Structure 1
Amino acid sequence: MKTKLLGVIGVMSTAIALAAPALADKTKIDFWYGNSGDISKRVQEVCQHFNDSQQDFEVTCTSQGSYAAAVQNTIAAFRAGKQPTIVQVFDVGTLDLMLSDAYYPVYKLMADYGYKIDWSNYFPGIANYFASSKGELYSMPFNNSTALLYWNKDAFAKIGKSEAPRTWEEAADDMKAMKAAGYECPLGINISADESWQLLEQFSAIHGEPIATKSNGYQGLDADLVFNKTKFVKYVTDLKSWYDQGLVKIKSKETGQTMVEAFAGGDCQMILTSVGDHGTIGRTAKPGMNWSVAMLPVYAGTERKNSLVGGASLWVLTGKSKDEYKAAAAFLNFIAQPEQALFWSTVTGYIPVTKSGYDYMVQQGFYKQAAYQGREVAIESLTASQPTDVSRGIRLGGFLQIRNEVGNGLQAIFSNKESVQQALDETVERGNAILRRFEATYKGKTIP
């Protein structure tokens, strides 16, 4: 099966290599992205594949070093009239772009340049995050993921279990059993701002709990945060209790060992992190370690909803020529092909964003390969239900700052500086102040 999978990629590479030489008058466009390290190399490969696949266009892809830098540098370039044609924007920047009037909606771009895209082909749990209230995609999903539970099958076997916990009540029993069996870190967590994505946002979505009023902000800029009044309060209370009992350990760069490193090294037996870490753990897990992934646990009695998409999407910016937009449409159409979904998921930990891409990968035996087994759980999680008003996504202004406040609140709780309720109440108060400033900045604007 592995031979078959590599054969498909080999055929793709051969076809690209045999493409006709580029013409001198090809249209050139810039694509700025935020990924760095190994993922940056993979983005460069995608760009090279596109350039080699046809003669009319050339895309120059440039890493800006981080998601935040990609947005900040684009704003500066826009002011100077030197913006790229395409920019990668992370999930929390979606509303800022939608209200900027600086973009060419991809659903319109593709139609204007002759591409008949079946937008229903995109998984709803992914598309809704980047779509208008009418379901029109304003940006193209690109490097996307969701959060999963990673569990050490060897540790679970030692406590007589062969399956991952499906509920938090079951997980609590498992953690106690592992502690009694001598494991120092049954569950590793990270309470930094970055992990608001899976601790607050993913938890709330799969439990059908709102983070904010107005359908998590989709219905208006006057939304207020409310996660200090939801089941999230119980979740944080339980996490703190488990931490005090020694069942949960905090793992981060600041502690000297990240969650992924702790799990891969066998030091923590469960972690909650992105499917995008699947490849890293596969490459770095200690020899002989048996592990797998499962959907995030929910509290007993919960009707599970779909999890949220993470990662980023591609935005086409205004101020470019028709030829440049023609090139942009061709590039976006290229990356949307099922064959590219196979390549992208093979060389990264990201998931296919379309049903046809996923089906193609299944047909090619991708998920039967040992290195990739379990990644289909991410699709199962994203499609666990039809998106609801609170599981479709989050459309709040200044959300990166709000995530920082969530991190500050969690730090206060776990350092015993404040009670759970007090810290969350204050976090919401500070977060709502951010929302009001954002609302004032965009006074008179309506969310698409």
Structure 2
Amino acid sequence: MKINSKTAGKSIGYATETSEASHSGGATVDHESQVRDMSLAPSGESKIAWAWRNMPLLRAIKEDFEKTKPFKGLKITLSIHMEAKTACLCRTLAAGGAIMNAAGCNPLSTQDDVAAALAKGSEDAPPMNVFAWHKSTSEEYEKHLTMALESGPNIIIDDGGDLINIMHTKLQHLIPNVYGGCEETTTGIMRLFAMASDKTLKFPMVAVNNAQCKYLFDNRYGTGQSVWDGINRTTNLVVAGKDVVVAGYGWCGKGIAMRAKGFGARVIVTEIDPIKALEAMMDGYEVMTMDEAVKYGDLYITATGCEGVITERHFDKMKDGAIMCNAGHFNVEVDVAWLDANTDSAEHKPNIMGYTLKNGKKVFVIAEGRLVNLASGDGHPVEIMDMSFAIQALSAEYMVKNHKNMEPGVVPVPTKIDKDVAFKKLEACGLSIDKLTPEQAKYLLSWDIESGE
């Protein structure tokens, strides 16, 4: 293995390259891991072990995969936030025979010790190719994604759509290798539907985010808790009594608002969808436009998946000391670029930048406007991601078994997978539910109730 040292004090990467011919004839390149520091592996292994003991669904799936080997000889490229729960998913897929190439999906969410642990391997898990380090530049981030894809994957597991974008724009010659893939996030699903509408999506992608066992729990309870974990860990400020503005009332916004209310905050919701706005009102929150909300907010959390939610016209109207952060996938919801270019800025605390406006007020942004729950925390709780990643693993298996009968486009998670994950989660929690009797089942399907026919 050839070690490539970066500039002094920076990264150590493993960069040997070998070329091979893929099974479909397209040229592929296998790269060795690029991680920050392999000596951090023991710390990462400890984190993985803690997550693993609290992920009973993935443990059960891994045991099954070890027997059935659904991915034997196949390559999987994965781009999900590089932390301990993701490592457990990677090892579950590898147990099924997959040749794994893993990258992060956000420059600030990679945990270098976890990346090193995956690259090194352990007694129970073989090493795999990992391309990620914390605080990567935009160029490094894209390079790592590209390197992970250049192996010529058969299955792509994406989080936000970056892998799919690179595959369709820069590595089109590798598309014949691809059976299909899975997408983790709301933002990524939006991108996939746009591609499908334009007829540019070249293979099927399972919309993991749209599974009920994903969005009802991951997006609502996972985001609701992890966003506040990140905010509270970073700011060390009380939430009770503050005015919290939540932009977007989808499932993520609902979870964030619910937890803010539980902390004792006064919650304002901004929305573009009239139905979601009415729902927020009836859930007990104030509803107004962002132009109005900026007069009141102490803390702003964006969760829309869209750009330009808080921009130049809003900053001057904010309270002195207002804090902004983002829970959407990309760092485009708060216009940090404008603040960087037009104000005096300084770091006031690790991961908090302060900006002095021309009117003398100071506003703050957490984690560069990137995903606050991962850029300032450990992401969703372990038990929540156990459900989401169980759906990912089973959806990848479903794709391998059924890709020959699928057309390019967005594919829903099969109801059976959704239900199976729910039942297994109940079982893991020691819970059971009722079943319909044959008479009840017949009754529910009858139309002539009075006669019983």
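Tell me which of 1, 2 gives 1.6 when you compute distance in nm of label points 7 Å out along Cα→Cβ at positions 100 and 428. The correct label is 2. When relative contact order in percent (Cα under 8 Å, 6 or more apart) is computed across structures 1, 2, the figure 15 traces back to 2.
Given that log10 I(q)/I(0) by the Debye sum over Cα atoms at q = 0.13, 0.15, 0.27 Å⁻¹, for residues 52-131 alone, derived from a single structure, equals -0.54, -0.72, -1.34, which label among 1, 2 identifies that structure? Label of the source structure: 1.
Values in this text are rule-based calculations from the coordinates and carry no lab data. The structure displayed is predicted, hence computed values, not measured ones. Cβ atoms are built from the backbone, for glycine too; each structure is taken alone.
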